[in-house]
Every structure is written in C-alpha cells, then in structure tokens.
Structure I
Amino acid sequence: MQGAETFYDVIRRQGITRRNFSKFCSLTAASMGLGATGASEVAHALETNPRVPVIWLHGLECTCCSESFIRSAHPLAKDVVLSMISLDYDDTLMAAAGHQAEAILQETREKYKGKYILAVEGNPPLNEGGMFCIDGGRPFVEKLKTMAADAMAVIAWGSCASWGCVQAAKPNPTHAVPIDKVITDKPIIKVPGCPPIAEVMTGVITFINTFGRLPTLDRQGRPQMFYSQRIHDKCYRRPHFDAGQFVEEWDDEFARKGFCLYKMGCKGPTTYNACSTVRWNDGVSFPIQSGHGCIGCSEPDFWDNGPFYARLTRIPMGNIESTAYDVGAASAAIVGTAVVAHAAVSAVSRARFKLDK
C-alpha cells in the first residue's frame, strides 16, 4: 500500500480547506468519545495513514445496516466511503454488477492481501451446502470463507452477522449462523443492532482508519466505546424507574407524562448499546423517546427470548438482581423514611421554640 492516498490527500484534491478538515476531526473525535487530544490524533492519522481498503459482503439480511450506514451524520457516509476508506467492493452501493463486480472483488483481494477489512452484513445459511443463499453463482458461505482468508480483520455488521438474528430464529430451517461460527481464525468486531446506529458503524471504521488497530472489545466482541453501558444507565426516563413510576397501558396518563416503559416490556435494563446517548437521526431521538420500549435488538437471541412486550422478571442492579417493584418499593420506603424524619425534626424544633418562649 506504499504510495496510497491518505484521507487528507483526497479531500484536499476535492477543495476542502484546512479549517473544515480541522472541524471534521473535532466532530469525529467527539463522536467517538475521545479525550482532549482526540482531534489532533485523528488529524495526524488522517494526514499520514493510507486509506484502508474495505470489502463489504451481503449474506442473509434485509440491507437495514446499509440503510443505517448511509444516514450517518458524524462523519457523513459520503466522506467515509469516498474519502476516508477505499470501499472497493459493495454489491449494494457499487455501479458494477455481474462478472465485472466479481472481477473487482478478486482483484482487490489479490492487491491488498492481508491488508483489507472484510465487512459482512447478514449471515450464511449452512443447510444443504449453503444453497439457501447464492452469491455470484456459489453459496455465500464459500464466498465468505474465501474473502476472510486474506482479510486483516472482519467486521460483523448488525445482529444478523453478530448473532444470527431472525434468520436463525427457531426452528431455523436453513441453519443460519453468525459469522463467527464459520470464521474462527480472524479477529471479528461485532457491531450488533437491528440495525446498528449509523454513527456507531462509521465510528468503528474511523477508529480503525485513525489508529491502525481494532478498538477495545468486550467479552462478546463488541467495541467497548459504544457497548459498555446499558441503555437503561443513561435513559432520560431512569428517574421514573427509580421512583417506581411506570406506564401501565399504552397511551395512558403515565405514558403522556413520560414515565418508565419497563412494564410495557422495555429491555433497556439488560441491553448494551449507545441508543440513549448517541441516539438516531443525527441525535434527534431513539425508540424509548418516541414512546416504545427497547426490544434489546443488540443482544444475542433477542428474537427468541419471548414476546417483545413481556416485562423483564429480573433486572441486574449492581451486584444483585431485583425487580422494578423492589426498586419502587425501596424508593418509596426511602421517601417515607425521609418524610417521617423531617416531621420528627420539625416537631422537635416547634417544641424547642415553645420552651424558649
């Protein structure tokens, strides 16, 4: 890749000023949660590191991950695709098709052997030799194995590639599996969600392009910078949960007051994702803010873990597990104790005042 263009080379050729480049680096660093020196680190990397070649494959999926990706605001998807990385193959976005597209795929594989990122949207079905998903005239599982063999690393876009998702729902007649059941000898970054948040997707690519390494992953293989906290931890309805104030029925008076959606089946207390902080549509909203509980789409087996509107029976609270009723009762007890204590102090104060007089 010696002599390959950097991101800065590309945008300068497009007429982008240094000032706007600096703004871009600041926004990008902020979106990834980097510290005070983040902007300068991003700027230095994008000025010096060659663009990372990316091959994007599609297995069993609905293309919602691509739909989410192209709506990224920080950075814009066009900046990622056209300038930041070298997206050499994506059969959904590329102009080439058929034999021409397959020729580009093989050319990229040979040219950047061991240096490209393989991004996978969707998953492979294994039943009947993989015949339930044919790509380029052969089973997708074969194409996946071939392209992963020479990749530097693999990104599993969405819950389909990460966990299997609805294609793997019981009884799973096609035997659809997440890609880590097929690719076992390469590092895999799982970016689950149905779909993942746009800025989470572009953030992962930006991090790899900026620092030349994979982000720190949790025990399930997800980037910690986006999946280290539960949605419940930063949810703006959390105070209502702690106070035991819940929506009882859709569109009741408590729903209009913005009470907690736990009783309506919200899975926020057990779901790790950035929905309540990064949010969707350029930070405008997220499902809970629109009045619908979290369905836990970034967690394994969410599609088979009972009805979406069935409430959680146990909720992890620090080192213990509790129910929302326990939390509400404890909150009420604390408030009641405080009221009694306040009344007692007030009574003593009044008695002292009378004695003084």
Structure II
Amino acid sequence: MSDDRDNGEAAEVATATLPLDAWHRAKGGRMVEFADYWMPIQYEGIMAEHLWTRENAGLFDVSHMGQLLLSGDGVAEALERLVPGDISALKPGRMRYSLLLADDGGILDDLMITNEGDQFGIVVNGAVKWEDIGHLRESLPDDITLNHNEDYGLLALQGPKAVDALARLVPDAANLVFMQAMPAEWQGHAIGISRSGYTGEDGFEISLPNDALEAFADALCAMEEVKPIGLGARDSLRLEAGLPLYGHDLDPAIDPIEGDLGFAIGKRRREEGGFPGAARILGHLADGAPRKRVGLLVDGKLPVREGARLFDGEDEIGIVTSGGFAPSVGAPIAMGYVPRDHAVPGKPVAAEVRGKRVHCTVAAMPFVPHRYVRKQGG
C-alpha cells in the first residue's frame, strides 16, 4: 500500500496548492483556503459563473478530492461491510453514490464508487480524505490493496453544453449516460471519464495525470461555451440541486435516513443488512427518523446561512446547514434539519438571522430540476 502519512507529522499542515494553482491565478481566480488547499472561489463573479454553467458549460477544478483505487479478491464484498450500497451488483463501467458509515450508522463521508473492471475507483471528499484513507486501511482485509492516486487530478465539466465541448476532445464521451464511466486516451495520456457531477446539470468528471491537466483545461477553455468556474458557484449550484455538502449538511452524527439519502441503501442491503449501523438505519427507514434534512424557501431577500437556528413559534426545532442566494431561483434558499413532523413541504418555520426572525417554508428538493442524461427507458 502507498501514501501513508507520518504519524509524527505536525498538527499544523501547510495549505496545499492544486496542480493548476498558477493556471487559476493567471485566469484571475480569487484563491481561498478550502479543505486544506488554495482553491479558486470565483473568477468573474459567483452569480455570473452560476448562470453561465446553467446555460453553457463550466469547468471546475476538483483535484482536492481523493482518488482511491481498491483491488483484490472479494473487494466488492469487503466494501459492502463499510457502505450500504449494493456494490456486488455494480457492473463494470457503472458507478454508484454511497456513504462511508461509522459503527453506529453515522456518515463519515459520502463518495462515488466506480467498477473499473479489475478494480474499484472511489472518489472521496477532500476535507476528510486522509481520515477516509485511514478508516479504509484499518477496516478492509489485509489482502485488499488500497492506493491513493495522487498523480492524477480531477476536472468537472458541467452544464448543458458540456457534452458538445468534451466530445470534441474525446468523441466517445458522448455515448455515456448518467452514472456511467469509461477509460479513454487523450494525447497519449490514460484518462478516466464519468458522466456525473455535483451541480444538478448534465456533465462529466475527468481524471487526468497532473502533467496533462493544464493542456486539457486550456483546450476546453478555448471553446466558446466553456469558462472556468469557482467554488462559489459550485456551492450555489449544488444547493439549488438539493445536494448535501459533507461537513455541513452531513456529518458523523447524522445517519442516511436523517440525511434524506435512503436511495443510497440498496434493495438487497435493506433486506440483508450487514453494514455499519444497520439496526439504527433500517429502523429509521421503517419507522421514520426523528429528524430529516429538508429544503427551505426564504421570504424576502435576506440570506439564511449555515448555523441559523430554526423555530416554530418560540420553540427551537432545528438548524440550517447550508444557505445562500440562489441565482436560478432568484431568492434565498437553504437546507437544514427539522423534526419529522415538520418535514412536510409547505410547513412554515422561522430562522433567526442577526436576532431577527425570517419566515421560511419547508420545500421539496431539488429547488431546480436535475438535468441528468439518463438511459432511455431507465
């Protein structure tokens, strides 16, 4: 196995740079610290970048994410002891959203798992990738090999024109549908492409060797429909799409049913269990969880942000975990946790913002419909 960290490493870790750090700065990216990396939060402005992605194609650098490779006999079954998805049924070239669970069923991370034929690829969140790697090494059998592929970066091309742009560089990418993946080659480099993303739009994630990232990004951004997009718009896009962000909307105190992620529990797994916290999670699936992640439509123009307390009359009932102005909705929106009897679209609640109560309404998610390209009839 590779990429062990020195246990004597100082607690203070210097902020890392992405392989494309100089590229982002040359493009006018305003860099901020996120997940222990310097990352571009915006180039032209968050609202303009958000709307551009909804109408054209936006290029996001998500190379801070951890790209892991698992191989060995029984790797699918070994993974199923850590996540609630049906990994054994995942066919080559297909991918699945899943959850790394603590012993009590709390969510340690959300992740993407791809069957690459001779191995499984896993993409984990950058903020907790080292914790995930440690947990996987400790929990998986010794004959399962885990490699952290630090020689590859990850780009996300998102938006309705993403397929046209990417197909000029890799024509076969247009044949993929949502949650399919394939190996490919570009200018002699082995790359991986999946039709996936975290904006609610159609799009792709492209895994490339670090030394090919700049040329590939340049080739895309030379196209009139593609612009580089920062973290700010990525956050507002995923919020409109009703997609949770780990460390904000999900954490180890929340289980998949509370997090409104019951779809990530495979049918066979619901019947057989065998994953961490199965008793708690399947109990909540059958009887309802005591609290649930919900969307919130906000009255007025004052954004309701993470940490705002939620009230029903004078009773404090929950908390906002993500929030901000939604450019495509034209109003502030949020998501947060409320008791089960309040998790009903149309239910009024109030958020406390700077000592004032702001009226909100529980809303179904997504706020903006997903536009994934799915298999005909599937």
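Derivation of every value follows stated rules applied to the coordinates shown; laboratory data play no part. Everything numeric here is computed off the predicted structure, so don't read it as measured data. Cβ atoms are built from the backbone, for glycine too; each structure is taken alone.
Figures for the structure shown
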{"item": "Per mean count of other Cβ atoms within 10 Å over residues 15-22, the highest-valued of structures I, II", "result": "II"}
{"item": "Of the structures I, II, the one that 2.2 was derived from, the read-out being distance in nm of label points 7 Å out along Cα→Cβ at positions 55 and 295", "result": "II"}
{"item": "At a computed 63, 53, 48 (Cα extents along the principal axes in Å), which of I, II", "result": "II"}
{"item": "Which entry (I, II) yields the derived value 14.9 for mean count of other Cβ atoms within 10 Å over residues 71-78", "result": "II"}
{"item": "Structure (I, II) behind the derived value -5500 of helix-only ellipticity at 222 nm (-39500 (n - 2.57) for each DSSP H run of 4 or more, over all residues; to 500)", "result": "II"}
{"item": "Among I, II, which structure scores highest (criterion: relative contact order in percent (Cα under 8 Å, 6 or more apart))", "result": "II"}
